[in-house]
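Before anything else, here is the set of structures, which you'll find just below.
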Structure I
Amino acid sequence: MKSILIIGMGRFGHHLAKNFLEHDHDVMIVDENEEKLEDMVPYATSTKIGDCTKEEVLKSIGIRNFDVVFVCIGTNFQSSLEITSLVKELGAKRVVSKATRDIQAKFLLRNGADEVIYPDKDIAEKWAERYSLDNLFDYIDLPGAFGIYEMPPLKEWVGKSIKESNIAARYKVSILGIKKQHDEEMRVMPSADYVIKDTDHLMVMAGNEVAERLLRQNRNHFVK
């Protein structure tokens, strides 16, 4: 369990807080607008009304006590920049700030952010990736030009075990899990003896170029 501080409770801040709480983390939320906190008061570990561009407000929170500080100010970049710089100066272990443009990211990284996230851009890229590639059910981006792809098996894999198909060596991909069609449950890290079925959804980790090459093959090479 981690201790999370979220500054700025717009739409992204709300989604972030709810997801962390669902994973049983301690979450403190802060915003200068009381109305933005009201619906989260029953759920958040703690809440505070305050202007985080003021150093005394941040000092009262105890920045050093949090594992990660998220700065989710979406409408006022100057405030986001000031808060990012202040929380880092006050000893934040890790600062993750929200940006909407590349130029903002550059300033945030220079002023204390350990990482910058682009919620709208990231979502747009994910959906563009998903709908640009045939036979792709879902996609998770990973650092270093890698991703996790949910895809059907190649026709030549069907009826063979993972070992017999020699998938890792031949295709340079790793099968992390098997999902049954129309079933949310997943077999994690299947054994080498697992026999691949035509209805399986494979959770495959691969370099983006490798995965795209597989997915862009002629549709006839895939089981539909």
Structure II
Amino acid sequence: MNWFLIAPCAVLAYLLGSIPTAVWYGQAFFGTDVRNFGSGNAGATNTFRVLGKRAGTVVMLIDVLKGWLAANLALTLFYLDFIPDNQRVALKLLFGLIAVVGHLFPVFAGFKGGKGVATLLGMALSIHPQAAAVCIAVFILVMTATQYVSLSSMLASLAFPMLLVSKTFGKEPTSLIVFGFLIFLLVLYTHQKNIGRLLRGQEGRTYLGRRRDPEA
């Protein structure tokens, strides 16, 4: 691998992931730091809760775009003939994961970010769009039935490696399957508190069509 090119791309992937969309958008258009309200999380879900559907949607789409752009840095290197075809998937995984780390620990927001689900989705859309589309469907179905974003996110993230294992879209590289399960474990890790609240019946439901007063 050409590390003289890969290293700068890795840094760029981290910086892309570090863009604190929820924080900057809330401050710019609402004069509100979402970290001071709701769950205190700097992600799309808390933005939906605090600032409403439109703001949450914008934040979510930008966070998805961060993961997609970061993963596609590998595609750029390939099209410029800096890497061979057999390194594309590995580098997409690498750059996408680095972007997720940036979202979790953003340099632009005191290293305290969101839970990375939207950025993971963007990465998945770049790596395996068919499986990612099914994951989106799983999320929507579970969310519609339960109004639990955390449960929807965890089940959607589990669907990704399970689809690969089941060969729904054909035989997949072992590295991609393993990575899919690692991503699921990462989502479980970032949702530890949510899991506890779900088991106790204390998890808050999110009604994406409503907007709460930040002062509430």
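Readers should treat all values here as calculations from the given coordinates under stated rules, not as data from a laboratory. Quick caveat: nothing in here was measured; it's all calculated off a predicted structure. Cβ atoms are built from the backbone, for glycine too; each structure is taken alone.
Structure above, values below:
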read-out	value
Value 13.4, calculated as mean count of other Cβ atoms within 10 Å over residues 38-45, assigned to which of I, II	I
Value -9000, calculated as helix-only ellipticity at 222 nm (-39500 (n - 2.57) for each DSSP H run of 4 or more, over all residues; to 500), assigned to which of I, II	I
Computed 24 for relative contact order in percent (Cα under 8 Å, 6 or more apart) - originating structure among I, II	II
Value 1.27, calculated as Cα Rg over 2.2 N^0.38 Å, assigned to which of I, II	I
